[in-house]
Structures are given as structure tokens and as C-alpha cells.
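Please find the structures below.
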Structure I
Amino acid sequence: MVDTILDAMARVLVERGYAKTNTNLVAEAAGISVGSLYQYFPNKDALIFALRERHVARMLHLFEEVVAKMDASGSLERDFEALIEALVAAHLVEPELNRILEEEFPSFHLPVSNHVRQRFFEAIRGVLTKHRKSISAPDVDVAAFVVQRMLKALVNAVVLIAPPGLNAASVRSEIVPAVVGYLTAQRSN
């Protein structure tokens with residue numbers, strides 16, 4: 001039932017936007033009474049939060065699958081190409097919903113749970129640990145945090161806000177050198 005309600009919320013939100021979405025419309029789209037909806041979600045914001053959590057969890061699942069399938073002998077560049085492709089693909093699963101959740105409800109307003117954020121961090125840290133000898137960053141945890149923020153900002157820019165006429169594929173191909181350049185840059189002591 002929760003998935004049915006969240007699927008309905010996603011449809012209504014994409015069709016109408018946040019301001020024109022209400023629990024009555026979501027209940028109708030889900031084929032249930034509004035009273036039944038309230039047994040699961042107390043209000044529209046609770047629906048948004050749950051929908052965002054589910055959406056991010058689906059993206060995380062795709063990301064973790066790619067990390068789990070990485071070849072032990074893969075290069076730093078190839079591993080990050082695979083991660084970036086996975087992130088882009090994950091963002092494109094429900095692109096309109098993703099755009100609404102990112103633009104209308106930025107992470108400071110409706111935070112992604114610490115658990116999900118930590119799992120993304122752990123996956124990136126695992127890749128960096130695998131390539132520890134190839135990276136110049138002195139602290140793997142700091143590097144994982146910086147790379148996590150870089151990937152979020154750059155992938156969101158490619159998928160969500162690329163200006164008209166800009167080839168998203170060419171921008172996407174620039175993300176790997178940006179990340180690898182940061183990780184392998186000469187550092188002064």
C-alpha cells in the first residue's frame with residue numbers, strides 16, 4: 001500500500017507540482033480514501049519525505065550494484081567512469097520526479113537520511129581505498145567526502161540543469177578528469 005501511495009504521489013507531483021498537490025488528489029490517484037492515506041502518512045510533507053527517501057534509495061541501489069561489480073584490477077579512471085554512468089543512469093530513472101525533488105526540495109530543506117548519505121560515502125570510500133596507491137589525497141575520508149559532493153553537484157548539473165544546447169554527454173565526460181585530477185593532484189606539504 002505504501003508503494004501504491006508513493007507511486008500516486010510521484011505522478012501527481014510531476015503533473016501538478018508541489019503547490020497544486022494535496023492529499024485528496026494523491027488518495028484519488030492511488031484509488032484509496034484520504035482516510036486510508038492518513039493511516040500511512042499524516043500530511044503532504046510526510047509523503048514528500050518518504051517519496052524522496054525511496055527515490056534516493058533506488059539511486060543508491062544502482063550505485064552500490066556498480067561498486068559491487070567492479071573488477072579488482074580496474075583503474076581509477078575506469079572505476080569512476082562506471083560510478084558516474086551509474087549516477088547519471090540513476091538520476092534518469094525518473095528524471096522529472098528527480099528534477100522536482102532536487103529543485104523544489106533541496107537537501108537542506110528535506111534532508112536525505114544520514115544512513116543513505118553514509119552508504120554513498122562508504123561506497124566511494126571503498127573505491128578510493130581500492131586505489132589508495134594511485135591517489136595523492138592524504139586522508140581517504142576527506143577525499144571521499146569531497147568526491148561525494150563533487151559527484152552530486154556535477155551529475156545534478158548534467159542531468160537537471162544543463163543549459164539548452166549544451167551536450168550533456170560532453171559535460172559528463174569531463175567529470176572523470178575533474179574527480180581524478182582532484183584525487184591525483186600534487187599536494188604541497
Structure II
Amino acid sequence: MAAFLEGLTNPGNVIIICLGIALFLAMYKNYTVLSGHKKQIDELITRQNRRYRTNQDTHELEEIDDEDSSVTPDTIRKHENEFDKSNSWHNVFAQLIPVFPLMGVLGTVWGLVQEVGADNIEKMLSSLNTAMTTTLSGLIFAIVLKIFDAIWPSKTINDVDVMLEDYYKKLDFAKMYETNKDDDK
């Protein structure tokens with residue numbers, strides 16, 4: 001265990017750990033922004049959906065007089081565009097996750113190169129320790145970041161995509177209904 005802890009202090013591991021923590025914090029901040037956008041979009045769609053109801057007698061869609069008629073498809077599209085900007089940052093962060101195992105492999109190669117030039121067993125073991133701990137720390141950060149990404153940011157993005165897809169289907173249906181209603185007159 002002492003050799004492992006000693007291996008964590010080598011420059012390769014320090015770089016991996018610092019970059020891993022920085023990426024995690026950036027991903028978490030982006031997740032909170034995505035969650036805020038999700039909440040805003042959900043509230044807008046809910047308010048928009050409350051503006052219409054089905055008439056019990058005629059079974060036709062009616063617009064309810066609402067004091068808050070500021071929710072329009074353009075308002076929702078504006079919030080969707082803001083969400084998409086945050087989503088693009090999420091994509092950048094998600095693309096950086098595979099860098100960590102590569103950094104670990106680089107540390108392994110570096111440690112093995114040092115081992116070749118080692119003239120005694122102590123230096124050889126130290127080089128082997130560097131090789132193995134950088135691989136381990138790179139893999140650990142990749143796994144932790146990927147799990148975080150899959151459970152929180154990616155799920156939030158998928159939820160918003162489903163909400164917006166459903167909203168646009170309803171909007172298209174309402175437009176089609178209005179067009180058919182006008183044609184019948």
C-alpha cells in the first residue's frame with residue numbers, strides 16, 4: 001500500500017489526478033446548468049399545455065383564456081437554443097473522458113522506458129510502480145467520469161430531448177388540426 005501511495009505522487013499521476021478533478025468539476029457545473037435549462041423548458045411546456053383543453057361536448061381543442069400568454073413556440077425555441085449551447089459543452093467534456101486511459105498508458109510506457117535504463121533493482125521497481133499506478137489512476141478517473149456522465153448529464157439531456165420531441169409533435173398536430181379545421185369551413 002505504501003508503494004501505491006508513493007506512486008501516486010509521481011508527476012504523471014499528479015497530472016492525471018489534477019486533470020481528473022478539474023474535468024469532474026467542469027462536468028458537474030455543466031450538469032447544474034443543464035438541469036436549470038431542463039427545469040425552465042419543463043415549466044414553459046407545462047404552462048403552454050395548460051392553455052389548451054378538449055371541449056367535453058364537441059371534443060375539439062379549445063384555447064383557454066390565460067393571464068400568461070407569453071409562452072410561445074419561439075420562447076421555447078429560445079430556451080432550447082440555450083440548452084443546446086450547454087449540451088455542446090457537455091459533448092466536449094464527454095469526449096475528454098477517454099483521454100485518461102491514454103494518459104495512463106503513456107505513464108506506463110514512460111515507466112517502462114525508465115526501467116530499461118535502471119541500473120539497480122530499486123530504480124527498476126520504482127519505474128514499474130510508476131507504470132502501474134499511472135495506468136490505474138487513468139482507468140479509475142475514466143470509469144468514475146463515465147459513470148457520472150451516464151447517470152446525470154446524459155440522462156438530463158435525454159429527458160429534455162424527449163420533452164421537446166413530444167412538445168413539437170403536439171405542436172405539429174395542433175397546426176395540422178387548425179389547417180383541417182380551416183379547410184372544413
Structure III
Amino acid sequence: MPFTSIISIASGGTPRTSESSFWNGSIPFFTPKDVGFPFALNTEKYITNEGLNNCNSKLYPTNTTFITARGTVGKLSLAAIPMAMNQSCFALISEKINPTLIYMYAIKAVDSLKKKSNGAVFDAITIKDFETERVNKLSDEEIKSLSSVIEPIYNQIRLNTIENNRLSDLRDSLLPKLMSGDLGV
């Protein structure tokens with residue numbers, strides 16, 4: 001069946017970079033530079049609510065699959081937390097299947113999508129490329145069975161990613177104080 005019969009492809013957009021009130025907020029702004037495996041948690045740039053309201057991206061929920069669509073084509077990440085994204089990526093979403101299965105379908109489709117990519121300046125994939133992609137339809141029983149196995153695993157990976165980030169931040173704030181003697185053991 002066609003990929004787009006079960007998975008919708010959403011686009012992103014960048015708020016005007018010249019408008020300072022759109023930037024340095026608290027909303028992670030996913031770009032191809034921010035690809036993490038399998039989860040993206042930190043992004044290089046952050047936008048404000050005003051920036052989100054003035055761009056073509058929406059705030060995508062946790063576990064949304066992002067795929068890079070321009071330049072470095074076909075890199076996948078799951079959003080570890082809600083994020084917006086730029087126009088060099090697509091968000092893969094569905095009301096029919098759960099987010100972890102979307103990621104699995106995307107992993108299966110990536111090699112084929114990369115082969116379809118083309119462009120005058122740099123490789124790119126388009127929504128039309130997804131429309132010609134085919135996936136195997138799983139029965140409701142297969143979806144339920146697969147989801148019961150992979151969802152807890154991916155949820156634990158997401159939680160571990162968040163905890164690793166928290167511990168890294170803690171280390172980075174404490175180590176200089178320990179080294180300078182400002183903080184004793």
C-alpha cells in the first residue's frame with residue numbers, strides 16, 4: 001500500500017532570522033544538524049512562541065519522526081520532547097498507527113527514498129517521493145503485538161537519553177567548580 005495512505009508528511013519552516021523576538025526561546029528547533037539516534041533531544045537553535053506562530057512549522061509532539069529532506073537526505077530522528085522543525089525536514093505523523101511504528105516504516109523506506117533524491121544544487125526528497133513509496137500493511141493484531149514489544153523499549157531509550165543529557169549538564173556545571181576548588185568533595 002502507499003506510504004502516504006497511513007502516514008502523513010508535514011513540512012516545517014523557519015521564522016525570520018532577522019526578528020530577534022522569534023529566537024533564543026525555549027522551543028527546540030530541529031534542523032538536519034540536530035539528528036540524534038534514535039532520539040533528538042537538544043537542538044542548536046531554539047525559538048520563542050512568537051517565532052513558532054510566525055513560521056510554517058507547528059510544535060510536533062514527542063516521538064514524532066523527523067526525516068532530513070535536503071542536502072543530507074534520509075537521516076531519521078524521533079523527537080525526545082516536543083519540537084518545531086525547519087523546511088529541510090519532514091515530520092511523519094499518523095492518526096492510524098502509533099509513532100514508534102511510523103519510525104519503523106521510515107527506517108524501511110529510507111534506502112529507497114535516498115535513491116529517489118535529486119536536485120540541481122543538492123539532493124532532496126519531496127512529498128511526491130513518499131507518495132510513490134510502498135509499505136506492507138500490518139494487521140491490527142500484528143500492530144498490537146509489535147507495539148507491545150517495541151514501545152516500552154523505545155520509551156526507555158527516550159528516558160535514558162533525557163537522563164544522560166541531564167547528567168551531562170550536571171557534570172559540566174560541577175566539574176569546573178570542583179577543579180577550581182570552589183566546591184569540595
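Just so you know, all these numbers are worked out from the coordinates, no wet-lab data involved. Predicted, not measured: the structure shown is a model, and the values here were computed from it. Cβ atoms are built from the backbone, for glycine too; each structure is taken alone.
What the table shows:
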{"read-out": "Computed 1.8 for distance in nm of label points 7 Å out along Cα→Cβ at positions 36 and 164 - originating structure among I, II, III", "value": "II"}
{"read-out": "Entry that produces -12500 once helix-only ellipticity at 222 nm (-39500 (n - 2.57) for each DSSP H run of 4 or more, over all residues; to 500) is calculated, selected from I, II, III", "value": "III"}
{"read-out": "Identity of the structure behind 25, 27, 20, 15, 9, 3 (criterion: P(r) over Cα pairs in 10 Å bins from 0, in percent, for residues 84-123 alone, calculated), options I, II, III", "value": "II"}
